[in-house]
Structure P
């Protein structure tokens with residue numbers, strides 16, 4: 001059996017982040033997108049760890065299922081926190097950010113689809129506006145991660161990579 005590596009991590013990173021793209025200007029919306037994802041993730045983490053009982057009560061009508069799923073919700077919160085922390089490190093060091101964002105997009109998408117069949121089963125019977133907004137919000141977060149994968153080679157440099165207001169920053173016009 002051939003044990004030769006067919007694709008290195010650097011090559012995969014380059015392929016994920018739009019290979020051969022002519023426009024390599026920094027993506028001014030990249031920090032804003034990540035701040036939105038990180039803030040939403042932090043709020044969701046706090047909600048799942050601090051208010052686990054309330055979340056379980058809102059998701060499940062059967063008391064036995066509710067008690068069983070509390071630990072799963074708590075565990076999910078810590079897994080999400082670990083992914084966010086690793087994402088922070090990948091973004092800070094610029095070490096394979098496209099690979100990480102792809103992993104986050106994949107896990108987020110699979111969780112979203114699984115949640116619709118496991119956690120949101122009771123809500124689909126009687127959907128509310130809040131439930132519909134939650135579904136749209138989660139889909140939007142997955143979309144933001146997909147865009148981050150595709151634009152990972154356009155992460156701004158220096159202090160601009162942390163500035164969520166970068167799209168609104170005025171650029172100085174060249175003096176003539």
Structure Q
């Protein structure tokens with residue numbers, strides 16, 4: 001699977017709800033995850049047709065998350081101009097969860113480093129970080145129209161995995177692994 005081709009295929013459908021690098025810089029993405037978790041954890045709010053649930057569904061789908069292999073992650077990292085490593089974005093909401101790191105690419109890497117949320121590293125260093133997290137699966141998510149975030153997933157806390165568990169099909173059925 002070529003993530004760049006996948007991004008081009010999905011961007012036109014998701015542009016209005018897609019997360020942006022600015023959302024990451026100012027912490028809006030964390031607040032969005034917090035709101036989404038509140039809705040997804042509330043059985044009454046999860047009914048189709050509920051405007052809040054539908055808005056959360058739209059936002060989650062806007063990230064066009066895909067499961068990726070280690071080989072795919074390494075390939076994307078090697079194509080990036082800038083690479084940064086930092087704590088999983090959602091971990092601030094779940095400090096008790098295992099400490100795993102995300103890899104941020106290109107403009108998101110720059111934004112996260114400038115905000116003090118990640119450190120710029122070489123591609124080789126980012127690959128080493130992923131190698132240390134091999135027991136975790138990886139999700140690439142679209143930010144500002146490109147796959148710029150590679151996350152070593154902790155499934156119980158991952159908003160995309162939670163969405164799948166309550167019936168929001170956000171992973172491409174041809175590329176995912178079971179949750």
Structure R
């Protein structure tokens with residue numbers, strides 16, 4: 001029932017113009033957040049957002065955040081605010097890819113749509129934890145949440161990778177089938 005709702009919601013975005021806009025928004029956020037990460041790395045001895053995502057221990061997170069200093073924490077908090085829009089953009093990109101490559105009639109596509117949805121939810125949970133940690137860093141009590149945020153980030157990135165791999169494998173299979181039919185015909 002909910003999967004069918006997702007398909008009805010996402011199908012218009014698989015049209016060329018809409019898909020182009022979704023990709024432009026995604027690439028824009030990706031580039032901007034990459035620039036922010038470069039600034040954080042310059043402030044923090046080479047440690048950026050991904051380093052915080054995979055810190056896994058309060059001690060490692062504390063070292064990263066300390067290296068950033070107050071200006072870096074402020075910049076990271078700004079990045080988290082804008083990162084609230086990025087998961088929507090990559091979620092839409094992944095969902096439109098699934099529907100475009102597999103089709104909305106394919107039973108697997110309805111199941112696969114949940115991979116990006118769960119990844120986006122985990123990204124928001126991770127962002128909330130990082131926002132809390134960075135916003136109350138002087139208290140140091142919020143660092144105990146870092147292992148949970150790192151766990152969310154790990155599962156999120158795994159789901160994104162699985163989604164991309166499935167799309168690529170489906171594309172390759174489709175190309176192989178079309179090559180075989182051209183060779184036969």
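Side notes on the structure shown:
- Source structure (of P, Q, R) for Rg and Dmax of the Cα atoms in Å, for residues 44-99 alone, computed value 14.9, 46: P
- Source structure (of P, Q, R) for P(r) over Cα pairs in 5 Å bins from 0, in percent, for residues 60-147 alone, computed value 3, 12, 18, 22, 19, 12, 8, 4, 2, 0: P
- At a computed -22000 (helix-only ellipticity at 222 nm (-39500 (n - 2.57) for each DSSP H run of 4 or more, over all residues; to 500)), which of P, Q, R: P
Computed from the coordinates by the stated procedures, all read-outs in this text should not be read as laboratory data. Worth saying up front: this structure is predicted, and the values here are computed from it rather than measured.
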